[in-house]
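Each structure below appears as structure tokens.
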Structure I
Amino acid sequence: MKALLILPLIAFCSFVSIAQVYTLPNLPFSFEAYEPYIDAQTMQIHHDKHHAAYVNNLNKAITGTSMESSSMNNLLMYASFRSAAVRNNAGGHYNHSLFWEILAPTTAQKLISSELQTAIINQYTSLDSLKTLLNQAASTRFGSGWAWLMVGTDGKLAVVSTANQDNPIMDISKDRGIPILGIDVWEHAYYLKYQNKRGDYLGAIWNLINWGVVSDKYAAALNDPLLKELEKDNWLALKDFHKVMAQTFHPSEENNFEPLRTRSGELYAKAILLKNSAPPASANNPRVQDALTRLEKQCLTIHQLAQKPAKNEASKNAALFEQISKAHDIFHEVEGLCHD
């Protein structure tokens with residue numbers, strides 16, 4: 001009887017251990033609906049095999065880690081800190097999910113919005129000119145990758161290209177922004193029908209772009225807080241200071257003051273560089289500059305205290321913790337002002 005009771009328990013525990021965090025989205029239309037521009041077999045293999053593999057491998061990579069509770073944006077934004085499995089499969093899942101959303105047979109497509117059309121004309125003269133630039137980005141992408149139309153951190157449209165399953169949200173991308181249209185130029189996206197003729201595939205794909213959905217994504221991106229996050233994340237001096245702050249403040253919380261004592265000069269130097277760096281446009285205001293000035297002075301105080309001989313180590317450590325805590329608070333004040 002006990003053995004019979006154990007079996008369901010084992011089955012339940014096994015189910016819990018492989019619970020899926022991300023799932024494969026359904027295609028909006030049947031595989032055949034994308035013909036003759038993309039054949040049904042390609043769509044089925046692309047969706048059911050390739051995309052499904054990205055989803056399954058992503059779930060395996062994050063199961064049992066703190067990344068299970070991370071948002072997709074978080075996984076992508078800090079891709080350089082992730083394993084290759086997380087970076088590649090998170091990108092693969094995000095990129096393909098967007099790709100399926102913007103594709104539709106001609107009869108189901110909606111018109112481009114006046115807002116997006118105006119933005120395209122203002123930046124690229126015409127929709128045809130934009131298509132030419134995207135095709136150029138896609139055709140010149142060596143090996144596998146993507147061509148993107150994105151909303152950059154300045155709110156303007158931009159055409160960029162990334163390798164493999166990378167995308168503009170990732171911190172490994174030179175140009176950061178929110179993708180609103182992506183063209184997959186991995187060979188599995190077109191090889192069954194077009195073989196090695198990527199140009200023919202790029203000419204055909206425009207017959208499937210649902211500009212109504214792209215327009216919706218454009219409007220959403222302009223109001224997405226992620227744009228400010230990406231802009232701030234590109235402030236390299238802030239990231240460099242944050243790294244040293246974390247490596248000195250958090251050990252001091254555990255009563256380990258050796259990192260702070262030995263790296264106080266580095267912390268001060270990073271504060272000077274941060275104060276003299278060019279902040280992103282949204283953070284370039286007097287309140288941020290005032291906070292950066294106070295942060296630099298506070299880090300100087302910490303460095304001077306760390307270098308000063310102490311008669312009582314416990315008292316010195318208490319004073320150091322008080323001062324580094326003040327610097328930590330000012331740093332988070334700067335971060336908070338970047339969100340305003």
Structure II
Amino acid sequence: MNKKCVGCGVHLQTENKNKKGYTVSLDKDYCMRCFRWNHYKDFSLGQECIKKEDIISKLNQNSGLTFFFIDFLNLHEEAIRDYEKIKNPKMLVITKLDTIPKSIYLEKIRMWLKDVWQIEKVIFLKKNSNTSQKKIETCISEMRVKTVYFAGITNAGKSTFLNSFFQNAKLTVSEMPNTTLDFLKMKMGDITIYDTPGIPYSQFALDPKFIQKVNLEGEMKPKNYPLKKEASLVIEDKIRISFSIDNNITFFGSNYLQLKKIYEKNLSLLNLNKLELFVKNNSNLYIKGLGFFYIKKASNVNIYGVSQDQISVVSSFLGESEWKYE
């Protein structure tokens with residue numbers, strides 16, 4: 001019997017509790033992992049990590065339209081480069097519109113995507129919004145395709161959207177990365193739609209309790225910090241960041257995260273892994289899985305507590321500087 005879990009798409013099996021897809025009976029619709037997540041918020045069964053190369057390769061082996069989901073806090077280079085690797089007709093979808101501060105002009109993000117990345121086809125989606133659903137339906141109709149893929153980076157909201165798009169869908173959603181484990185097929189009339197595993201990346205937050213704290217609920221409130229060069233900013237007693245000159249930075253992330261200023265005499269976190277980098281003026285410095293800093297002035301930056309692959313720096317869509325990416 002070749003049956004898939006309706007929550008994550010993994011093939012169900014009853015033989016090994018320690019392998020993905022285990023269920024007590026093939027009469028069940030969910031694997032044990034999805035069942036425990038849905039009913040008990042139990043993340044103890046862990047998360048599988050699907051290789052991004054395998055996901056992108058499978059998308060490119062099949063024809064159809066791809067909606068590529070990236071949430072507002074993860075418009076970093078790695079995510080956009082993965083979008084560029086999709087060879088079939090595609091549309092960039094920026095999700096979690098309801099979390100974007102109202103002070104941010106969405107047209108500037110469109111212009112930035114066009115001028116820096118040459119991306120012109122962009123949709124903004126709001127959670128549980130009929131208007132957002134109609135945008136997707138209109139795109140599918142105008143493209144006249146019979147196969148549609150919902151892809152994108154992990155935790156960008158693909159499965160959440162599809163659960164509202166298909167009222168009878170039972171896809172498993174959680175704050176944890178890599179919830180969906182395989183391509184999951186659904187039908188909309190004569191159109192075949194696939195939910196796909198989220199494309200993984202090296203992100204800072206992996207602990208379930210911390211991820212729940214990082215998860216955005218409602219409109220984020222940017223936090224502005226004028227920093228003297230002898231001061232540092234500490235995030236949740238986990239990351240320390242300092243600048244070589246007086247600077248003005250703004251943090252975009254969960255409203256529940258605690259940030260505080262400390263000074264040179266405070267040696268907190270200086271024993272952690274240190275990254276040294278130069279950041280140009282008008283840049284966004286992303287800490288993947290956490291949020292980003294908007295940095296106004298060019299500066300040398302020291303960051304303690306993160307690895308190189310968890311950091312991405314790109315020109316910002318927020319300031320007045322020319323948008324050039326090198």
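Read-outs throughout are calculated quantities, based only on the coordinates presented, and are distinct from any laboratory measurement. Predicted model, so just to flag it, every value in this text is computed and none were measured. Cβ atoms are built from the backbone, for glycine too; each structure is taken alone.
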Next item on the list: State the single structure among I, II that was used to calculate helix-only ellipticity at 222 nm (-39500 (n - 2.57) for each DSSP H run of 4 or more, over all residues; to 500), giving -18500.
Entry: I
Note to self: Going by distance in nm of label points 7 Å out along Cα→Cβ at positions 161 and 241, which of structures I, II comes out largest?
What the structure shows: I
Item checked: Structure from which 36, 24, 16 was derived, semi-axes √(5λ) of the Cα gyration tensor in Å, options I, II -> II
Item checked: Computed 4.9 for distance in nm of label points 7 Å out along Cα→Cβ at positions 137 and 281 - originating structure among I, II -> II
